[in-house]
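Any read-out appearing in this document is the output of simple, stated calculations on the displayed coordinates, not a laboratory observation. The structure displayed is predicted, hence computed values, not measured ones. Cβ atoms are built from the backbone, for glycine too; each structure is taken alone.
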Structure P
Amino acid sequence: MPELSEHIQGILATLPQKPGCYIMRDPGGVVIYVGKAINLKNRVRSYFQERTDMDRKTRKLVTHIADLEWIVVGSELEALILEMNLIKKHRPHFNVRLKDDKRYPYIKVHLNDPFPKVTVTRIMNKDGSRYFGPYTSVWAVHQTLDLLRKIFPYLTCDREITGLDARPCLYYDIKLCTGPCIGAINQEGYKQLITDLCAFLDGHTDPIVGRLQREMKVASKNLNFERAAVLRDQLNSIERVVEKQKVISGDQSDSDVLALARADGEACVQIFFIRNGKLMGREYFILEGTEEITDNEVIGEFIKQFYSEAATIPDRVLLPNEVEEAQIIQQWLNTKRGGEKMKMFVPKSGSTSDDLVKMATENAVETLQALRSQWEADKNKQTQALSELQSALQLIEPPNRIECYDISNTQGTSSVGSMVVFEQGTPSKGMYRHFNIKTVIGPDDFASMEEVLTRRFKRWQAAQEKQLVGAKLDTSFAVLPDLLMVDGGKGQLGRAVKVLENFGLSERVPLVGLAKQQEELFRPHIEGSIILPRHSQGLYLIQRVRDEAHRFAITAHRKARGKVGIASRLDAIPGVGPKRRRALLEKFGDIESIRQASVEELTKIPGITEDIALALQSGLD
């Protein structure tokens, strides 16, 4: 166990014996672990005590802790919710977390509109709409919408619907719209169609089929054969879909069935969505940070992260094994269901529910094996790409660590430089860094690149000095790249050469500039350029690295620019100064969330009175 610094000892001495969350940071200030405890003092101190039962991952975590903070809450449930929010925000390296940090897609039904549309979104808002998901593939979402539109021809155009238009669009003629614009369906009929669509997505098709059959008989009896034919076609479409949905349970309750597969540090959770006894679909999720974590903990962490994003929570969640925090997690899920109780349990051996978990487990194992085969194929491609770059650039060894830099600004304002790192041909996002440009005035990308690289190699120098005295290092800067790329042609390359010469690294760090026009690679002091074969793995890798640097630079720039915009918009609200602005942003994160917050939510922020809350709502509209 490493010797504790005075700073850490001082924090440990002041820990309260209350429920809350703790946040651990590395020497660079990066959040590396978030946890919760019923008793903060006992839990946090346990990390720094020599214990024979401490696993290797926790020992490694402790060696990286340079600072920690804690937040007291009122109950274990509040601690659970805060922990989930902090993990979602910081994605700490030592926590179990869903592998994809992107937002998952949802199907959104705009119920508050007079004639609701159905769209795809990645954000759930409390706006009266209904959401279905999340899905792991946006392709699967659009495939589902294509099917839905054939059965329930919902509106997709932007016309103002009065029912008085002279003629409909082409979609009405090809039976992909019910024609509310010309009054072919009234508002009541259209809303019934949308209600049926939602019930269909919920898996409750029997009431829809029964009602449509009754309507078809009435239409036939009244000699309205055209209407009867439309209803017949709709029924046939629904029945074709229902036939493909496997009936796997006589129980009519809605259930999610969870299963886990693990291999060599990877973990895959498969979910079967069973609605009204029928298998409606399935999704798989890969988790990171699962090394030396028990199956119980992996499933527990998955449940918290998945259902914090899920649009609906079913009556039952069937588990492959017991979850340590089952009681508090179930309490949280009940609150998300508006107090309506659900059950989360491990089925009894030999039961029908147990068979469902076994079936899901088999699928999870097969999914993980297929993904590992794909990853292995990708690894072979990466090895080939690195070998091609070594040959083309005449490097002594394959460039296992590639760093790429890009600059983003708007007319010279909020300029940001990005640093992305690829190791063994894949992105190492934990190594990414951005630099807010400090010394350059105006849109000068060359000078900005020089500043960014100078700061990067100054940090490398500092890391070498820390290494001599045994201090902890920021691994983003402590290692030199095997290949340094700058996004730009000879101009950017020249500034990079100057920086490397200043630090005496010209002979140690291979350098290239990538020009966008012909995807040409330029090397220092060499006439002409290198153009990699059009379909080579080396070119694909270079393009991925460049595109990632560009994406990361733009993201950081937008964030920097947005902060300026947020600050100015909030400062314009009477009664909102720097302190209240900071409190609002810490609580809500952005302008949109503040704008959508209720007066009650806003007045919970210290210093925000009801008058200021009303001013925020009107001033940010």
Structure Q
Amino acid sequence: MQAMIDAVLPSMEKAVQDVGIQGDFWRNMLSRSKEASQGDLALPCFPFAKQLGCSPNEVAQKIADALELEIGEAIAVGPYVNIRASITWLANQIHQVPESKGSILIEHTSANPNGPFHVGRARNAVLGDTFVRMHRAAGYDVTAEYYVDDMGKQVGILCWALENLDEGRVHALLEEGGISSETSPHSGKQDHARVLWYQAANLLKAKDASVDAGVTELVQLSEEADEDILDRFESAYQPVLDGMLDTLGRMGIRFDSFTKESRFIVDGSVETLMGQLQSSELHGVAENGAHYLELESKGVKGKSTQFFYRRGDGSSLYATRDLAYHEYKWTQSDRLLNILGEDHKLQSKQVGIALEELNIQPPEVVFYAFTKLADGKMSTRRGNVVYMDDLLDEARSRALETVRESKPDLSEEKLLQIAEAVGISATRFNIARISPEKGITFRWSDALSLEADSAPFIMYSYARACSIQRKAGEVDAGFVLNPELLDGTAADLIRRLAYMNDELQTAIDSRSPHMFCAWLSALAVDYNRFYRDNYVIDDNGVNTQNLYISELAREHLRRGCEAVGIIPIEEM
């Protein structure tokens, strides 16, 4: 879109001057048309009416008449000048490669390593990885970051449980608490195995105060950078984290770097920041000796105006370590983006204000609404969850039934490969295509949908393009598309393809991955319409122009799939 605006501006500047409009304020008003059927760009003419002494409709007509465009045509539609680019110009834009746009560190997931990923936790991972993928596809140098909570209460409970409970006691507590401890296909994974100890300890803690006291002691020692405790914590959580990462890896979600929370206690940076915060004008001290920042003057209301960063005993809090973590992250990248649940909005605002007090720029943040079961919120502690490993197995199983019906001649190994790709892609896409601020109520039928506007439909479109390429062969390297011969669904497809980079950047800038998901679905629809109306191979052989367009679509479908985490397989 910016390329189109740049191409139009010189002609628009001359036309605006010719009709008598003074100033260049209109430059920022030229933007994408709201109605694609009317054009690609639109210039609203309301602000010009008073200056020229005529109606906005008349101004629009005058500007349209005065415009001399090389890239297309201008039409006045009511009070707007609509510009529609020619297929020739758009076709030349399809091969534009996104320019390098600097570095960005995207922190996402960062779930407590106390049990397997469940569907509720997975939304952060899927959204975060989708942002990582979209930014990479758009030309950014991306670091995908996992912040490891290696010293918090959840890890403390897990460590205490593994050191103080035996298997018999664990199963007895779970049975008493109504939590199933039955074996599953994934019982051998340590995230599934050790979560039972975590759940049992929580049940015991509710009726035995000594458990809470023991956990508190461990956590306090970890906050004092006790080396032995930190080593014991790592021994407890690392096998769980490894299991969690195996699940994410199955979904195509991987990280470039891991940073431990304890790092900032050990290296002294937290202590340094707490000393700096004491010189803030917002600084205050509570009766128990705890230190805080009073944030009411910064727009924080209600009972949460005090941001505590040091306890009365001198130790730091999780949020304090978060300050040091962000200071460190700025040494790693030009931009920071955090993916957080909506329950972190207040804490994120508090941390942002504290960072500004330290002259550290706050990160950009995307908040997402929660995923719930039909009968309530998920909880690892209470065992009220649908684990991602089980969901992915079920997705593969359902996809296998469909694939086996449509491809009975394929080997069982090939069928399983396709079913795994379809199941994972369907699961991811059904999370990514929902606006982050909208909550999701988990239902099996929705999560595993194989209908239109779905990952399988997009995958099928890509596989169809691959099949055509295998049958028709390669397009000659010197072939040049003749846009003047294009019309109908072929022209529609070219227009869709030309906007890929713009659609991708718009979704990134608006923090709306669902918008790019919708564009990708529309591309699949346009490609299938093109295939229906324009034979690539017929009785006369291969139509080179149609093959060339099909190949363009194949490459853009592949790139779009990779940008949202759909697995682009070549056969379905």
Structure R
Amino acid sequence: MLTTLRISGLAIVDEVEVRLGPGLHVLTGETGAGKSILVNALHLVLGGRASSDLLREGAEEASVEALFELPPGHAALARVEAAGLPAPPGGELLVRRTVARSGRGRAFVNGAMVTASMLEELMRGLVDVSGQHEHVSLLDPGTHLPLLDAFAGSSDPGGAGGSLVARYREAYGGLAARLRERAALRSADGERARRLDYLAFQLKEIEAADPRPGEDQALEQERKVMVASEKLREAARAAEGLAYGEEGSASERLGRAQRALADAAHTDPRLEGPLALLRSAAAEAEEAGRELSRYADALGGDPERLADAESRLELLRQLARKHGGSLEAVLARREEMRGELAGAEGSGERLAAIEREIERLGPEALALAKELSAARREAAGRFARAVKRELLALAMGRCDLEVAFGPPEGGEEHGGVLLGPDGAERAEVLLAPNPGEPARPLARIASGGELSRVLLAVKRAQMRTDPVPTYVFDEVDAGIGGAVAEAVGRLLAEVSRGRQVICVTHLPQVAAFADRHHRVEKRVAGGRTGVLVQPLEPAEQQREVARMLAGQTITTSALEHAAALIGAAQQARGEERKGRRAAPGRAAARVARR
């Protein structure tokens, strides 16, 4: 989870630090107070786009730091270690992002410099940010099948590669390659010519990149050295000083030892041997010092060179993904294509070999696809029922939600079944807000308030399968109020039992459910406007909820109403912990009666 967020020089923020913990955090304040700046800052440490327009007036640099505490074995920690970055014990992940007035910025993970693209990849799956206008993941049908696979337990969020989805993709990849090659070889002469043109194009792409054996490993080693350049330079300088450069160094002591023995060796020739060894050691210490100095001077931490190395590595990885998974496979494939182009007349023998491979790979891919389809269709019913239960609590009980399946896009037919890269189907979540209406795509039918509640319902339904530890909701409760707002607050509180939840809200019914309440407000000091984020004690939380109810003039009745809201929220959370889920609006009704 996210434990600390520190911001300086960003927008109207001079310097602010927010400490967070488990449970439900709410951020409240007047419109324009700067609440969403915190969300924008979080976007930066997640690898989002940086611009000098974000800087505070008069600041030369903006800085955002985020400290995460993750459980052992978390996928993000594994990615950090795989990238050769420092991974301190205890599962801490410190991310720092700077944006300079000149437009150039820096990104650091646990003190080591990384590129923006590396940062985005490393931070994938740590925080799920959803804003009022940022429901892109839910509106994109391309994300619905992975969501369903996660719910079914068929996918592998940690990336180990042993899941049903991963096994199908591996089998399908081999089969699809053979089917495409067979179709090319069976085509007419004109088609065969086009096939050879395609091979020539791929061969040209590889030859233009001109990969060399072991180049990817050498680049990876160079990248690790550049990432750790500061630590290596410090070690070399320290060793150089101890060996040669500092007062009292090894070289200096060896010199004194030589001088101490020089006269004595004239008297006793038996000391000539040790004296010679001391001279040799002094020369080697001096040479080691010079070599360490040259090493430290030549060591570079140039971000442009790091970016170049990353770019070259990415090019080699793209080639590897297209041609077998490794650089060695790319080089082997290059020779294969050269041979195929040179011996195109031998296509008949190759066709027979391909047919044998299809007979071997086809049944495996088809069996895995059928197993995956069965798991998805069974999970689709459970998923729809689970989300509808949550929608009932959000005053959307008249809605009907379903998962529709269709044929995959860009598939290959085998055994009378169309197989695609992700299986034998695609999936889309459909919603019918009113009885008697057909279910339609979310992007075409849901209003902003409806979509916010659908998003919450989906998050609640997938709590056990979603690996993301932190959810951020930026005013997704816009457009709702009353009993529905109270239900949204209760559902956010339920989600926060298994996740850290951070919510920017204007609704007192939602704020009443907070485990930790933070008020964001503008302060003017020295003629400059700044932002203050203040964690609230219970009495302060009551006044803030009263302000949200009544405005700037806080009356006694507003304070009583706020106390009733907070009390009802605490009671609802107590019922939920005991396994008794309050009916929608029950707590709000009690508040209204009081």
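General remarks:
- Among P, Q, R, which structure scores highest (criterion: relative contact order in percent (Cα under 8 Å, 6 or more apart)): R
- Among P, Q, R, structure where Cα Rg over 2.2 N^0.38 Å, for residues 148-323 alone as derived comes to 1.94: R
- Comparing distance in nm of label points 7 Å out along Cα→Cβ at positions 68 and 492 across structures P, Q, R, the highest figure comes from P.
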